[in-house]
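Right after this note come the structures.
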Structure P
Amino acid sequence: MRPETEAELARIVSDARGPLAIRGGGTRCAALGTGEVLSTGGLGGIKLYEPGALTLVVRAGTPLAEVQIALEAEAQSLPFEPMDHRGLLGTQGTPTIGGMVAANVSGPRRIAVGACRDFLLGVRFVDGTGRVLKNGGRVMKNVTGYDLTRLMAGSHGTLGVITEVSLKVLPAPRASLTLALGGLEDVRAVAALSAALGSPYEVSGAAHDAVAAMTRIRVEGFEASTVYRAERLQALLAEFGVWQVIEDDAQIWRDVRDVAALRGGGDVWRVSARPTEGPALAARVPDADAIYDWGGGLIWMRVPEGTDLRGALGPFGGHATLVRAAAQTRARLGVFQPGAPPVAALEAGLRARFDPRGIFNPGLMARRAGAA
C-alpha cells in the first residue's frame, strides 16, 4: 500500500484489520516489523523552506537527496549528518526524511550539534486508530502534555506513521580540516579523541577505525578559525604522534558516517557505551572488527554470523542493537536490547496510548532498550 495523501493514509490505518509494516524508502528493510507493507513513499515534496528562518517543512516520503539539494543551493545543511544505510545493509531503496526521523538517524557531527531529534521542530503523524495528530511547529515551542516530536524520533514506526516534519537547518560549514594518525591502539586512540573533545577547539568529528588502525579528528567553520584550531590540536595531541592534516576530507567522513569499513559479510551491531569503556568492551569479543565514532561513545562491531554479542559483552553501561544479520538471528536475539522493567513499562504504555490495536510494526520494539 502506498497512499498519496495523509487522508488516504489515515483511512488505510483506520480500516486495517491486521498488522502493518511501515516502510519509508526501503533502505532498512530488515528492520521492518511483520504485516502488510505500508509505504510512505507517496507522501513526498518540500512543503515550505525558509532559508532566512533556517526552517524546513517536508513530507515524510521525500527523498533525503532532494532535501539536501535544496539546502545546498542556499549553503545550508542538515547539521546532524544523517547516515546512509544502503552500503552497510546491502539494500537499494531511497533514504527518506520520514525514515530518518523515525530512526533518529545521526552521524559523526552529533557530538558537536546533537542528534536528529534535537532539530525536529514539529511532526504530523497518523496514530494506530487513524487519527491525524500534530505537535510543535516551525518554532521550538511545545505546550502539550506529550513532546511528540521527541517521542516519534527513534520510535521506528511503532507509535504512528509520520506524514510531515518541520526541521531546523543550519548554514553549512565554510571549511573543514581533518587530523589523521595511523597506528594507535584502541585505548590510546580513544584517549586522543577524548583529549580533542575536551579541548576548546570545537571538534565536529572524532572517530577511530580499529580495522585500519586510523584515528581521525575533524574541525569545521570559517577558514581562518579552522586552520588555527587544527594547528592547536596538533600541538595538544603531539604526545600521540605526528598528525597529518587533510584538506579534502568529505569522503573520509562519508565513510565514517556510513560505516563503510564494515560492508560485506558478518553481522553488524551498534553499541552505545561510555567512551572510556569502548576499548575494553571490544576486547571482550576477539573476533570483532570495531569502528569507534562519537569519540568512542558509539561502537560499530562486525562479528561472525549468529554471534550473540550481548552475551559476549556481558553487563555494561549501555546497549547493543543488532543492525545487520540474517532473519533467523534477528528473531533469536532481537534487534533491540531488553530494557529495564520501568522503561519497558513506560514504552508499553506509550504504545497502548498511540497504537491501542498494536498494528504498527508489532514486536519490533519489544526488546528495545532505547535509541541513542
Structure Q
Amino acid sequence: MLDVAVIGGGIVGASVAYRLVRNGARVSVLDRQDVGQATAAGAGILPPLDHFMGVPAMLPLLREARRFYPELLSALAEDGETETGYAVVGALQVATSAAEAEQLLEICRACEEQRAAGMLHIGELTLLEGSAARRHFPLLGGSVVGALHASGAARIDGRRLLSALRRALERHGARWTETSAEPEIASGRVLGVRTPAGVWPADAVVIAGGAWSGASAACAGLHLPVRPQRGQLVHLELSGTDTSHWPIVLGFGTHYLLSFEPSRIVAGATREDTAGYAAVNTAGGLHGVLEQALRLAPGLARARLLESRVGLRPVSADGKPILGVSPAHSNLYVATGHGGYGLEVGPYSGALVADLLLGRATPLDLGPFAPGRFHETEQTSKL
C-alpha cells in the first residue's frame, strides 16, 4: 500500500489526501495550524470569469476545476458529508459609472466566448439596468447603474468544505496530526517527514503548505517562490432577512459581496502584498472593505458585524499554481501557489497531483505549472 505524507491541511492538502485515500493509499496529513491559513478566511466565490482570461495556460485548469466540483461533492456525499455551503446562486458584475457600464458589454462578450469554449459554469447571461439588479440583491444602492447577471456562478464555504474533507479522510483511515513537518532527505531521496516527535517514514511527500510552502521546499533543496498576500474581509448579519440565495456581487476592483444562509453577508477583500506573514486585521484594511461594501450596498449599514477574518494567500512568482513533482526528488510533490483562487481551483489541483502520485495520466498538460520552472528560469538568467 502506498504511504504518503501531506504537509499542509488547507483545502489543497486535504484534497490531495482525499483523492489518495479514495484510491487505496495510506495518508498522513500534517498541519501546523498556522494563523492566517487562506482556506479558513477565503470567501468562497466560484465566479463566472476571473482575471486569468488572458493567461491561456490557466483556461483548461479553470474549466476542469469547475467541472470537478460536482464530482467532489458527490464523493463526499457517498462518505456521508453533505454540508459544504455549496450552492449555485449566480453573480452580478455591477457597474457604478457609464464607463463601467460600457465594460459590461465587453465582459458579456468574453463570457459568451468562454462559454462556447466549454466554460459551462457561466450559465445564462443577462444585461440588467440598476433597478433590475436591485431585485436580485435588494441592498444595492442607486450608484449601481447596470449589471451583468451570470446564472451559473456558485459559492462554497471553505471552512465547512475543509471540515467535511477532514471527517471523510478520517473515516477512510487517514491520520490528521496538528504538528510541524519538513521533508526528510537522505542519500538523495525523500524518506518521509521530520516532526518534533521524530521521522515519519513515507513513500512520497506532498508539500501543500500554502504561503509557507517555500520554507518546506527549501529543506529539500527546491526553490519555490511563493509569497503571502494578505486578505481582510468581514462577515455581517442581516437578522430576519433570508440571504441564502442572493447572488454574488462583483465590482470592478477587488471588492465583492457574498451571501450565505440564513442571513450572512461576506464583504471583502483587501489584496496586500507587503504585509508579510502578519495575519492581523488592521483598521485601514477593514475600513476599506466596509467603505466599498457600503458604496455598493448602502442597505448594509443596518447589518450587525459578526466577525472579521484575515488570510494569507499563497502567490507564486508568476501568478500560476505550482503543481507536480520536484525536479530534484522523484517522490516529492508540490501543490501550492493558488493565490486568491484556492477554493475555486484547489480541490481539482489536489486531485491532479494525487493522480500523478498514483501513476495516472492527467487530462491536462501540467507543464506550465511544474515546480521546476523557476529553477529553469534562474539557470537561464545566469547564462
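Just a few scattered comments:
- Parent structure of the calculated result 3.3, given that distance in nm of label points 7 Å out along Cα→Cβ at positions 326 and 350 is the read-out and P, Q the choices: P
- Source structure (of P, Q) for relative contact order in percent (Cα under 8 Å, 6 or more apart), computed value 23: Q
- For FRET efficiency 1/(1 + (r/R0)^6) of positions 214 and 262 (r between Cβ atoms, R0 = 35 Å, to 0.05) computed as 0.30, the structure of P, Q it came from: Q
- Of structures P, Q, the largest value of distance in nm of label points 7 Å out along Cα→Cβ at positions 110 and 318 belongs to Q.
- helix-only ellipticity at 222 nm (-39500 (n - 2.57) for each DSSP H run of 4 or more, over all residues; to 500) from the coordinates reads -7500; which among P, Q: P
Just so you know, all these numbers are worked out from the coordinates, no wet-lab data involved. It should be emphasised that the depicted structure is a prediction, and the values quoted were computed from it without experimental measurement. Cβ atoms are built from the backbone, for glycine too; each structure is taken alone.
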